Structure 1
Amino acid sequence: MFRHDKPQLGRYRQLYQFGFEVIGDNSPIIDVELIFLGKIIFNTLKLKNFKLEINSIGCQECRKKYIKDLKKYYRTRKKKLCDTCRSRLENNPLRILDCKEEQCENIRMEAPNILDYLCVECNNHFKTVLSYLDELKINYSLNPYLVRGLDYYTKTV
């Protein structure tokens, strides 16, 4: 693949990626199966230094309240944000969470956490995914800032 826009610092214009999608089944075990499949492929390719970062962005209903509170939080700190994040605040506030500018990273540390906004169904889904990963001894890191370009997805990321 090739990036159309100017690549961000540390990224290349040309990149390689692959992915899997399941259509029609939204059970937590499907999320785990896809993660497990990725792990098998990485192991088969003898890749060593990879890590799984995981988050949940809930459903559209969970995100509505979260985004409202996120905007409220960042509006009171708007002057401290970088120019890019100031422009993102109204249109795509989730993108502020993955900004790499030091001033924005510092502000982010106290920002609301999406995991605190999950409805009962989404929370149970995520806990089930994590429990299966634990059972399979698949190491992971929770990353509540894993949101980039995922605002149209639901649940596990």
Structure 2
Amino acid sequence: MISGDNSRRSYTAGNYKEPDPPKSQWESLKQNTQNILAQRAIGFQCLNYLEASEASLSRHYLPDKAFLDDNCRDGVRIELAFPSCWNGKDLDSKNHASHVAFPAYITGGTCPKGFNVRLPTLLYQVIWNTGAFTSRNGRFVLANGDSTGEGINH
């Protein structure tokens, strides 16, 4: 199964610079579609072990190098949640994604109609030691050429 979209370069689930609304409001705001949940299943957590940690899946973009240099002395943790609801019949699909879906709150909540079999929740995390490059010029870019972070997938 695949989570993420290698070709995505923008966040359309709201203002990516602002926190998500409370999960209890997602349904009333019509922010519980699979497209929006897939975008919110990507997170970039600033790591600074001298301060309280940020919430998982709360920043949906890769901060620029200046922000990382100033705030994330211990790097950035890239987070990608995988769908955990299955249609119960197809072991795979042509796109490796349409046979599974996200539950209502990405890592919890009820599964959508037609995807009633619950799978274990998988949250893939990679720590990138961006702090090791503080004294260097440049920018951080994912291996697929994406500098936004929206195109991460596995």
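Could you tell me which structure in 1, 2 was used to calculate relative contact order in percent (Cα under 8 Å, 6 or more apart) as 35? So the calculation was done on 1.
Source structure of the calculated read-out (distance in nm of label points 7 Å out along Cα→Cβ at positions 13 and 37, 3.3) within 1, 2: 1. Highest-scoring entry among 1, 2, by distance in nm of label points 7 Å out along Cα→Cβ at positions 69 and 101, is 2.
Here helix-only ellipticity at 222 nm (-39500 (n - 2.57) for each DSSP H run of 4 or more, over all residues; to 500) has been calculated and equals -13000, so which of 1, 2 was it run on? Corresponding structure: 1.
When distance in nm of label points 7 Å out along Cα→Cβ at positions 93 and 125 is calculated for each of 1, 2, the greatest value falls to 2.
Any read-out appearing in this document is the output of simple, stated calculations on the displayed coordinates, not a laboratory observation. All values reported here derive from a predicted model rather than from experimental measurement. Cβ atoms are built from the backbone, for glycine too; each structure is taken alone.
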